[in-house]
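Structures for review follow.
Since every read-out is calculated from the coordinates, none of them should be taken as a lab result. Because the structure is predicted, anything quoted here is derived from the model rather than measured. Cβ atoms are built from the backbone, for glycine too; each structure is taken alone.
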Structure P
């Protein structure tokens, strides 16, 4: 064989990080050794894989074509290593959007690790756009998203249905009304998620559909911060029913029915089309499905106490 797995590993790390020094640090090798490995790979086939612009590296067409194959090869190599090491599963890099990450994914991770001692899960919690970008860069094995997205390089698989809920504080004038039409919603102050989140995208689309230009007074990246701000009586919020279940049960927040708004959505699995679906990733996805079981949507889930 004219190439080594180490050369492929170095190439993939440099491609992801766009920096030889950071790639070398990640791989626990010297910068000169990493540079040499990349140069040997390129010179052997007389095929540059990066455009050199000053000290920075940018994948060229050949490099982009190789990256997907390299990541697939490395994923399979990790499985071989795990098998030879006694059957331990390869680590799983999971990206989850905020609602899923805070209210479902951590429960899945705990169950998965208990059933597979010695395994490892690296869970990153961010918004839908960030999960998609990290999947494109081959930094994640699987994404769990609540927003709608499309990308020819990614595979989307349905998981479980969810819905957003408009809510307010018990002291808010709409709390006693229990429902609100578009004319009322149009004059409210709103506390919502940041642009780039699946929750915000669905909220904006639903409001546009009924001809409402929502007055967003505050946008926050965390559901708990939104809930606290709404509890103060400042305005209305719109979040997943999953994230509100305990607050609605306690009565610290009140649901407002909005018959004109289409707020249903579906949680999805997302993965790289060109990346090998390893055993560990398949088992993790199976654990996700096991957690949700036969529930038709998130309102039917039987979960441990979620504050």
Structure Q
């Protein structure tokens, strides 16, 4: 519950700071820079270093890659058919394709399935969402913001992305034990991600422009909150015959609201910030309703 309240408080704080003009207009850019260069790398090193890898959770790790790949396919094709602006297509792929499997996902798993199943969520987040963001996510952000770029340019963009570099460092350092003070520092730095990201989103949130963006907004949230988990359910439960609590939690994670960090990356690449902030500002509270419905469906209560 505390995490959910923090989401609301930080989002509201960002809106308030913008309206009162107590912070300069460049505040989101400064906050986003800190998140990308400090908060995200700290979290990558902290969680990947201590993660217990389990082959039985392979489908859980793959889920985020499938959701993102389907988003890329669906919105990429729709963008060409409907002649959408490239930046809008990139925003939809990046933000609708990645879920908030950690800060929203973990407390929701604990609330609906129990604390003993949090490990499933951590796998979905770290080996799924975070790795997708650090690789395919930054690739999409570059491709749709810069237009035609060479393979070398795209590869360089991924390789110099601070969270990706931290990801590689984390795997290299896995055999090396971390002293307690290192873990404390990484935890403190990583804990800044959600508050700063939500303040940044709130600072840029303008509900006045919602009417002009209602169609792409509905398409993005419809995919993330309804279609994506439905596709994972069809593939895992119906086609592959997977069942049990691991499958249920994995599908539940697929239904999470758009990832805040993906929104920050999209905004940093100027991928229609107005649409991105609306997807986050509306998608997170709306997901509390849709997640409840998904839980009822997955557990036979609907």
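A value of 13.0 was derived for Kirkwood radius over Cα pairs in Å, for residues 187-266 alone; which structure in P, Q was it taken from? Working through the options, I get structure P. Assign the value 2.7, calculated as distance in nm of label points 7 Å out along Cα→Cβ at positions 67 and 203, to the correct structure from P, Q. Among P, Q, the structure yielding 2.7 for distance in nm of label points 7 Å out along Cα→Cβ at positions 67 and 203 is Q. Given a computed value of 1.5 for distance in nm of label points 7 Å out along Cα→Cβ at positions 27 and 195, which structure among P, Q does it belong to? Going label by label, the one that fits is Q.
Matching task: -20500 is the computed value of helix-only ellipticity at 222 nm (-39500 (n - 2.57) for each DSSP H run of 4 or more, over all residues; to 500). Pick the structure from P, Q. It must be structure Q, since only it matches. Which structure, out of P, Q, was relative contact order in percent (Cα under 8 Å, 6 or more apart) derived from, given a value of 22? It must be structure P, since only it matches.
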